[in-house]
Structure 1
């Protein structure tokens with residue numbers, strides 16, 4: 001499996017924010033979001049090949065019980081990602097699979113300790129055309145749907161998307177950059193949306209330092 005890095009940190013995003021987590025970052029992504037904060041993981045050449053057994057061992061050594069499979073986009077390596085998630089879940093880890101929403105999620109393994117964290121790309125990313133709206137049909141109550149928003153156009157896009165689709169899980173909105181949340185919080189309150197406004201906690205703690 002092509003891996004960019006494996007490291008232990010604090011989960012900075014989503015419903016598991018604040019929890020000690022082992023991040024398994026795959027190499028390679030077909031999208032080029034304008035606000036991407038992991039450009040060092042976009043290419044296959046920015047990773048090295050790992051055996052699944054070696055990934056399991058590295059995760060086990062961390063002492064954490066939570067794993068985030070991220071990227072890049074892990075679903076570019078679907079078969080390996082599915083097998084790794086199943087193995088880690090069977091070992092007792094709680095696993096979050098992060099994906100851009102540009103790949104079919106219907107074949108992902110599911111279970112009480114497996115959650116999917118799926119983006120919907122707004123226009124400010126430059127990648128909104130890559131969304132697969134049908135993916136929402138395969139989300140479950142323990143999953144999370146995320147919007148990264150650069151401004152009002154992105155917010156209106158997200159609001160319209162939510163009005164058109166029945167979302168069975170928690171919805172998270174985060175400003176691009178992860179910190180300037182005031183405008184977004186005010187809009188959500190004014191519009192009465194039942195969504196979570198969350199920062200990128202790791203950026204408050206460590207800034208843009210890699211491996212954090």
Structure 2
């Protein structure tokens with residue numbers, strides 16, 4: 001029998017996987033638990049996986065009472081994943097629900113850690129938005145302590161003439177891969193209105 005190096009690696013991998021699944025991982029208790037505790041939901045909502053840049057479609061099963069979200073599976077009608085999900089997507093329901101109860105580690109309110117502090121403090125959404133807006137305004141109006149140049153450039157000499165500009169060089173934006181086209185359109189409108197120069201994005205969906 002003429003076995004190439006590639007064939008040997010394939011056969012060895014398959015044999016090792018078979019031994020592990022047959023002797024180490026006993027799936028009978030897992031199947032029994034899944035059969036005895038099927039997920040219960042009253043409605044299905046289509047959504048998109050929040051983890052990576054693929055944009056896989058998911059079906060979210062939910063109820064009107066706690067723990068609300070009870071089940072997540074791949075959307076077979078979605079053109080990207082066609083019902084398949086990776087291990088992260090399969091466990092997405094645990095973002096909300098763990099062992100039939102609300103995830104105690106899920107953050108529902110913004111948290112703040114001030115300069116030199118080691119603990120996070122829960123703050124309200126209004127306080128978070130007000131502080132962010134205040135920091136943006138301070139940055140646009142203030143002077144960078146690490147640079148003699150101002151954070152915001154209002155005029156610039158172009159071809160010998162002073163031309164009004166609106167450039168904020170002390171704030172940058174890095175967009176996420178899960179933002180869709182409509183979200184990116186609105187985000188860039190806001191960033192351009194603030195005069196941001198350094199704008200980058202990991203566009204996927």
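Summary of values
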item: Relative contact order in percent (Cα under 8 Å, 6 or more apart) - highest-scoring structure of 1, 2; result: 1
item: Which of 1, 2 leads on Kirkwood radius over Cα pairs in Å, largest value; result: 2
item: For Rg/Rh (Cα atoms, Kirkwood Rh), for residues 7-86 alone computed as 1.13, the structure of 1, 2 it came from; result: 2
item: Parent structure of the calculated result 22, 12, 11, given that semi-axes √(5λ) of the Cα gyration tensor in Å, for residues 103-174 alone is the read-out and 1, 2 the choices; result: 1
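Bear in mind that the values in this text are calculations on the coordinates, not laboratory data. Quick caveat, the model's predicted, so the values are computed rather than measured.
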